[in-house]
Each structure stands twice: as structure tokens, then as C-alpha cells.
Structure 1
Amino acid sequence: MPITGFPRSARRSTALGSALAAALLLGGCGAEAEPDAEAGKVTVDRCGEPVQYTTPERAVAYEGGSADKLFSLGLTDRVHGYVMPPANPPVEESPWASEYAKVKMLSDDLLNKELVVAAKSDFVVAGWNSGFKDERGITPEILDRLGIQSFMHTESCFNYPKYPEKVTPFEALYTDLERLGKIFKVEDRADEVVGALKKRVAAVEEKAPKGDPPPVFLYDSGTDRPFTAGNQVPPNDIIKSAGGRNVFDGLDQRWTQVNWEAVAEAEPEVVIVLDYGDQPAQKKIDFLRKSPHTKELPAVRKNNFFVLDYNEGISGPRNIDGLEKFARYLRDLGN
């Protein structure tokens, strides 16, 4: 797991398009936007900070979650390009592969100020401590001074200085789509997308196994000490809605480091392994099978491994794809 605050480390979903067509229009998810007196502008929260936006024309998205949110709202013509570091699986695996093909890949490295300026971007979408980071010299404040608008994933606002915001990860996803809908003036489309995603989550929760939820450990990376998911990142909601229990759901954190003793004490019955583009899940599974810290875990002895795609684990519409897949896995495990 890199120091960016996201896991370092896109699988196909066909359900979204049909679900959108059938979804009821639902109201706001905390968008808290109101039209400005000045024509063409709207004020929308960027984490806990009210920010005035003009409608973007040359958006830059960092990582799959950001691009997916824009593409799911039908905003391809407003996206100039994307930055996709090696942790992300190939964009050809995305349900929006055809949309990625219509815009520019600007870099396969980390987001930086020079790239955004060179792209003549008027809007950047990323997370705090992932795309935006003080140490790399690209933050919303720095871009504000350059006259470049920015938007942060609400899920990442938990750590944002001065203007933190804390909501559950799925609610953060819905909030982002609503807020982006306001900024780009596609509110009806955002309502449809959010409505469809909520309907899919509700359908999963309705089928969740009854009784005590099985303990689940999310393994991101790390050998000396493991990186895992606290309760402020999407896998926590994926596990919970599917009918499981994240063994570290008591940690009021995002992606975080723990120790192997705590993992052993939790006795997880299932291990979710996050699959990066540059760190395949199988290598991690092989490590867990051999490590003296983990080879006797109930999940490892029973071979109860579930592979979660990177872009199903970071904030984006594909979270719900990951939820549906993991829920099916849990139901099959109980049969």
C-alpha cells in the first residue's frame, strides 16, 4: 500500500445501464448545492468547504474511480483525459472501456501540477492523499490559486485538513455523484445513477445470509505488517452489505496498517484480497498460505479467498459490482 492513502493498486458490469433506465429519480445525497447569483455558477461542497464552480469543459480524472464517476454521468465530452498509475488494472476491463477510448491517457504515473497545467484543464477529480497531496505539490488550494477547479472524493475527506467530512463509504459515493451532477448541470442523470446503485445495494442486503456475520479480513498488501481497510473505505460497506463483518470495522480510519497478531486474534473466516494492476492477487494469496502469521487462519486453511478488483475497492460506481460479486460468494459459501 503506497503512502498516498489509497491502496496501491478496473471487472466488467453490465447491470448498470439497464438498472439506470428503470431507476426512480431519487432526491439529493448531501449535495448541498445552490445556484449562485452570478449566471452559470453553482456552489457545491468540496469536502466540508463550499466552493463556487463554473461548468467544466476540460476535466482531468485521476484513477479509475474518478473517471468512472464522470463516465457514469454521461460526461465523456467534458473529460479531456485521465491519469492512470500502474496499480489500476487495464482500462479495457472497465464497463466504460468505450468511453476511456474517447479521451486521452495523460500519464501512467502519479498526478502532478505540471501535467494538469499542460493539459489546460479546468477541473481535476481525485482523492485527498492520493491524487492530491501536499508533498507532491498538488492540492485544491494550489489549484485554486492557478484558477483550476478541483473536486475530491467525499470518502477521502475524512483526512482532509480544515474541511473534513465523514460519511459512510457508499453514502460518500452517492454524494459525489450528486455533487458532480450539480457542477456539470446533469442533476437528473445523477439522480438516475444514484437511484440505480441504491436499488442494487438494497437487493443485495435483502438476500444477505441471516445469523452471525462471518468475520472477514481485507488484505491489501504488506508482509512485515499488513495494510487493511478500516471503516472509512468502500470494502467496509461491501463486507457489511453482503452480510459479513470486517474484522477491523472498529478502526475509524481509511486504509491503515495493523499487525499480524490482531489478524490472528480476529480469526477471519474469509480473506478478501485486493487485486492491483501491478501486484496480482495470486502472489498475495501464496504469501498468506506460507506465512507463519497467517497459514493457520481459518480462512486460509479453508481456502476461503475472494479477489476484489482494485477499482471495486476504491470509491467509484464499481463498488457495487464488487458488492454483488462478494455477496454471491458469501451466499455460496454458506450453502
Structure 2
Amino acid sequence: MEENVLCQWSVVRSIFAILQWWGFNVAVIIMNKWIFQKLVFKFPLTVSCVHFICSAIGAYLVIKVLKLKPLIVVEPTDQWRRIFPMSFVFCINIVLGNVSLRYIPVSFMQTVKSFTPATTVILQWLVWRKSFEWRIWTSLIPIVGGILLTSITELSFNTLGFCAALFGCLATSTKTILAESLLHGYKFDSINTVYYMAPYATMILALPSLLFEGAGVVEWLYTFPSVVPSMLLIFLSGVLAFCLNFSIFYVIHSTTAVTFNVAGNLKVAVAVTFSWMIFQNPISAMNALGCGVTLVGCTFYGYVRHILSQHARESPRTPENKMESVPLIHEKEQDQR
């Protein structure tokens, strides 16, 4: 009886974790699109900088004030040698995501972002010379095919937005790969990652934001009606961006790897549906089919990766060249934003 109660509570906790993760993710994406489109605040660098500031403050409160998570101590020299390079790539990733949101619909942006597994494998193969089993390469086919179909049939296609989303995938993959080498020996979670990376990212982005967007932001403040509510909305998006990172930490510890992967792909479908309902961007039948094929491919990729990881754990005597066929990606802590 007690075991049944614990099992039921575990299921309820997992469902709640996934729902609040979906909620924060969809809220951040929709709110950012609303800021760029409805508030005419077309300054992705500034929005990204606000997000980093809010995340830095939030992580400090969680770790230092509320003490909800223990601080993972990193030596100052290691911070510059290990954390700073990742923060730079992290900064590029968030900025590119916001740039793509400014120019293309949420549905198209989210579908292109699903290309990240393919860019991760290709980068590891080209740069790090790692080999992968045929099942990994096969699982990438529907992802690539779905992206191509979606791009060709996208009614609101914009070259700059598409390139920003695509290079954002490369930035995400680079950050994931760097995390494996630079954070070797540190058991980082999402909150500690934000605690260390957000201040560096703010420092990196502050000057470019002032130089390239400062004058435009000042002009917007003087010309846009209802500035105060709009500014509150922009800062609220930053607060929700931090909450999203906190929710990722919660969902990682409440679900299995397979559940996390499937929920991540369903999250994209939820975001696409809500964005279409709010912004009414046109989506053709072939475009929707391409998005669906991409999500199925991502789910299949996650399943294959999980199976190979399980086999690697069960075969401690696997030769080194065979072990390299398993993609060196954190099974549950990929960037899901």
C-alpha cells in the first residue's frame, strides 16, 4: 500500500514538473515574441541582457539567500578558464534565439531549434573526430528532412531569422560540447550554471547593447505609449527566463531520461500551438507535416541515444573505439530553452 502511494506521488510530481516546465518555456517564448511584435521593442541584445541580469539575481537569491541549492565552489582561475568561454557561447545562443524570434514565427523558430541534435553530432564528428553508430546517423534523417520541408514551405520565411535560429543550434551544440570538457570534475546543475554564467554573460553583452541599441531604446522610451507597463513586461520576461532554468532543474530530478526527451519534444508542439493561437501566423499543411516529422525524429534520436548509453553502462569492457560511438552529451541536461 505504501509503495503504491509513493508510486502515485512520483507520477504526480513528474506530471507537475513537466507542466510547470512547459508553462515557463511557452510563457518566455510567447512573451518575447509579444515584446518584439506588439510592443515594437526590436532590441534583442537589450532583451537578452535583461534576461541575464534577472537570472544572475535569481540564482544569487536561490543559492546565497534562500539556500535552496548548495553552491558548487569554483576557483577564480577556473572561472575564467572554464566558465567564461561557456558564458560567451551561452550569450551568443540566447541572443541568436531572440534575434530569430524578432524575424520569424515561433512555430518556425522552434522547429529549426530542433535541429540541435544534428548539429551536435556533426560538430563532434568534424571537430573532435568522434565516431557514431549507424543508428545515430539514421535517427538524424527525419530531423534533417523535417527541417528542410518546414523551411521550404514556411509562409513567413525570413533569411536573417532562419540563419539566427540555425546558428543558435550551433551555439547550443558548442556549449554542450564545451561543458563536457571544461566542466570535467564539476557536477553542475542548472542553477549553479546560471549562477556562474549569467554575470559573465551580462558583462559580455552590456557594451554591445549600449553601442548598437542604446539610442534606439532611448527613442522607444520617449515615443512608445504606456512605457511603464511595457518595461514591467520586459523585466517580467527576464524573471520568467530564470524560472525556466529553475524548472529545468526540477524536471530533470523528477523524470527519467526518456520521459524528459519526449516531454521536451512535446513542449515544442505546445509552444507552436499556443503561438499560432495568439499570433495567428499562417501555417500550411506541409509546414505542419515538416514540424511533426522533425519532432518525431528528435524523439527517435533521444531514444537511440538512451539505448546506446544503457548499453555503454552495461558493458564496462567495451573497447575505447566502440565507446566513442556513444555521443558524449549529458543525457538529461541539454539546453531546452
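Read the figures in this text as sums done on the coordinates, not as results from a lab. Note that the coordinates shown come from a computational prediction; the quantities given were computed from them, not determined experimentally. Cβ atoms are built from the backbone, for glycine too; each structure is taken alone.
Given a value of 2.5 for distance in nm of label points 7 Å out along Cα→Cβ at positions 216 and 264, point me to the structure among 1, 2 it was derived from. Working through the options, I get structure 1. Computing helix-only ellipticity at 222 nm (-39500 (n - 2.57) for each DSSP H run of 4 or more, over all residues; to 500) across structures 1, 2 gives -26000 for structure 2. Which structure, out of 1, 2, was P(r) over Cα pairs in 20 Å bins from 0, in percent derived from, given a value of 33, 58, 9, 0? Computing P(r) over Cα pairs in 20 Å bins from 0, in percent on every structure in 1, 2 gives 33, 58, 9, 0 only for 1.
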